Structure I
Amino acid sequence: MTIKARHHILTPACFDDLVGQMASQKAARPFTLDLSEVTFVDPFGLVGTTLLLWNLPPDLLPARIVLPTAKQGDYNLLPYLYRIGFFDAVQAAAMFEGEWEHLKSYQRWDRNLLLEMTRVRTVDDINAIMDKTASILEDLGYSAVGATQFCEVISELCSNIVLHSHAERDGLVVIQAYQRRNGERFVVLAIGDAGIGIRRSLAMNPRHGKALESDTLAIFRALQPGVSRLEEAGHGGGLTRVLQIVLRYTGRLDIRSGAGHVYIKGEDRRGHKFHVAPFPGTQIRIALPEQRLVRR
């Protein structure tokens, strides 16, 4: 069984395609993930691909990963995958085809890599991520308001993994800054788990269960104030607050859960929805323009 990244950029759309390929094939050994044509990795694609490998059935392990090959003059993706922690994260479930062992001599530091791939399971994990991120944002000159609200987003999303995902494995978070050719910088946060997903979580609350006809509808409902799997007052609103912050900074929010994928961009609150091949848990990508977060 072979699935291949058919996009040069490992984006949310590419991850959707990989999951779709898996759904359309009969599972059989050896399992191969072909990344040979990938030239750029988005944090969401990285988190999703790692979760995919973590959740393969035991009889498909170890997975064979065909690594990208650097062509003369191209950006070499392998050092980036090493710095961000991809090899460390999946080495127990995979064997690699390609040159990568020499990367262990590379320095892991990268000024644009705000947070390497980090596991999330406990409240202590969240506190450590928050402390590290706050320190990095201060060094980058983020305003007090911008840093606080960015950390609020991280706290809400990490807490959802700990409190609501019921995942057997850890969640993952990555934060990366980028610069476009016009000089504009933006920051991307990707976080995901392979737990029960938004629809099954909300279905635990009798007030929502009957209204959740699809994963897409469940995502939209989770973005409404006060919607939670818990009956007690005061719960819910976490994703609503995340959406408010994304809209305030005219960013983009992608949420993938089960067979639903919703994205909301800029000031458009309506959102766009896609039906995708099902994958367990919830995976989220947030992109925010950095110039609106730094001190003026």
Structure II
Amino acid sequence: MNTLRQLIRTMRPGQWVKNLFVAAPALFAKAHAEGHPEVFLRAGLAMGTFILLSGAVYVLNDVLDIEKDRAHPVKRTRPVASGALSIQSAVAGGLLALAGAVMMGFWLGIAFGAIAIGYLVLNVAYSSVLKHIAWLDVVSIATGFLLRILAGSFAIGLDANEVSIYLVVCTFLVALFLALGKRRQELSLLGDDSHAHRSVLRDYTLRHLDIALVSVACLTAAAYTLYTLAPQTLAYFGTTRLVFTTPFVFVGIGRFLWLLRRRDDPRSPTDAMVRDLPFVLNIVGWTAVVMWAIYG
């Protein structure tokens, strides 16, 4: 039981919230969801598949980065780095999670299964090569979120031409914003020793990351606002009420930037935001208003 607990810790339960992106298409696909509750069941299974898949990737990362994690002030407490979970047990657990994810993925459909395999390949490429290349590393992370959205769309039966381009663009920009924030926090926290933890950080500067963060934040807010006002959106939902969700996006972006400036918190900003009450309440508020705007 202790090994199982340590394995679950290694699979990052705090990060499972990211896989809500897999279920997001079901929330916005009003025409498919109304009168078809099985759509939400399939969305839940799709999210579970990506939880197993991303968990297996986290296990792989911890095994590969064991020495670097032991030198990190926070990551050295992770089960693999601290020795609480042996490498053999971690690898075995990761392979079981991966096998379960692949079987469930193809049960949900060929398109969904193919996207899931693509997500796995991307993460293996990231762990071995892409994470060492500045800027391409954060683009790779954002692409992973993009694949989550596409997988969730295919899981509920949407065709490729039915996937909203605005949903795709907004997802990519939000994920890129979060990835840039993580790099900034690592560089700010570790300073001159940052490259010892993550070699790519020697190719970043706080100034360049701040410029990129502000730019992507503005693009994200603009893209989401355009989505709520687009003629296609108004025609699909038959209402203009979705525009009332935009303030929550602005508040969320601002709160995340504020969390990045807290020098007394060594945690990853994505870990901090899911434990930050104002941020969580803002997400809950956004979800409630989206539900009201779409379903009335």
Structure III
Amino acid sequence: MSITKAAPGTTRIGWVGTGVMGRWMCQHLMTKGYAATVYNRTKERAQPLLDAGATWADTPADVARQSDVVFAIVGFPKDVREVFLGSKGVLTAVRPGLALVDMTTSEPSLAREIHEAAKAKGVASLDAPVSGGDVGAKNAALSIMVGGEADVVEALRPLLECMGKTIVHQGPPGAGQHTKMVNQILIASNMVGVCEALLYGWKAGLDLKTVLQSVGGGAAASWSLNNLGPRIIDRNFEPGFFVEHFIKDMGIALDEAKRMNLALPGLALANQLYVALQAQGFGRKGTQSLYLALEALSGIKR
């Protein structure tokens, strides 16, 4: 599907979802010269962007009416469906030549459904979930995994490059979401290891900051260890990525694995630990708060 290559000063962007990550991602585009129209269920969460010059819209459909490319990064697949396919959704107000980019981590099947619905109206669509958390969003250093048609990816690449350092076209519609599932499966078991290791170090009486100096640059190093480990040590459990959203992601991955007849016991264990964490009231905390569930399992009260 042929669309015009994005360029600052001419391409108008729309943005739906101005939360922990979306606010920064949209702001980077505005800083690069793209005029933005924004919508969020809670208007106050969009205020920093409005203060920076963005235009407010009352519905996702209103965003589409004022935009050439509409981005969304929301919470759950039901939210994605409402944003794009709902009665006041983006696809009720599109015109040929518009492009849609869903950056939410969502279901591969829903990405394909949105692509087909958009194609029927002469509209391009990409699924482009991201990895890197709030740190990557703030620093425009996200990894962006893209599914969709190659010419659309290239036309929108200038926009994606405003938000990320690694932009890879993974294949047809839904391929971006499948790649994000690979990412989340990797993170899930790794976060269990990070939290268990730091809990062990604390119980052994070690200085955890000194421990990180040794293990953070060796074979055990990981993004989660080096970025979330210091937050755990400082007992900072505020979200860069919500526990409840991670549980959603793991659920999608487990459903896809079941469909493909795959056994993923590590992912299943991590999912159960996070479900326990949510049951303890920490669903709106960051994924590093898994540490609190492991403390509880060991009878540690701090």
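Readers should treat all values here as calculations from the given coordinates under stated rules, not as data from a laboratory. Note that this is a predicted model, so its numbers are computed, not measured. Cβ atoms are built from the backbone, for glycine too; each structure is taken alone.
As an exercise: helix-only ellipticity at 222 nm (-39500 (n - 2.57) for each DSSP H run of 4 or more, over all residues; to 500), calculated from one structure in I, II, III, equals -23500. Which structure is it? It would help to have the intermediate numbers written out before the result.
Numbers: I: -10500; II: -23500; III: -14500.
Answer by label: II.
I have 13, 40, 27, 14, 5, 0 for P(r) over Cα pairs in 10 Å bins from 0, in percent, for residues 164-275 alone, calculated from one of the structures I, II, III. Which structure is it?
Working: I: 13, 41, 35, 9, 2, 0; II: 13, 40, 27, 14, 5, 0; III: 12, 39, 33, 14, 2, 0.
Structure II accounts for this read-out.
Using distance in nm of label points 7 Å out along Cα→Cβ at positions 60 and 140 as the calculated read-out, with 3.4 as its value, let me know the right label among I, II, III.
On the way: I: 3.4; II: 1.0; III: 2.7.
So the calculation was done on I.
Each of I, II, III could give mean count of other Cβ atoms within 10 Å over residues 44-51, but the derived value 21.8 comes from II.
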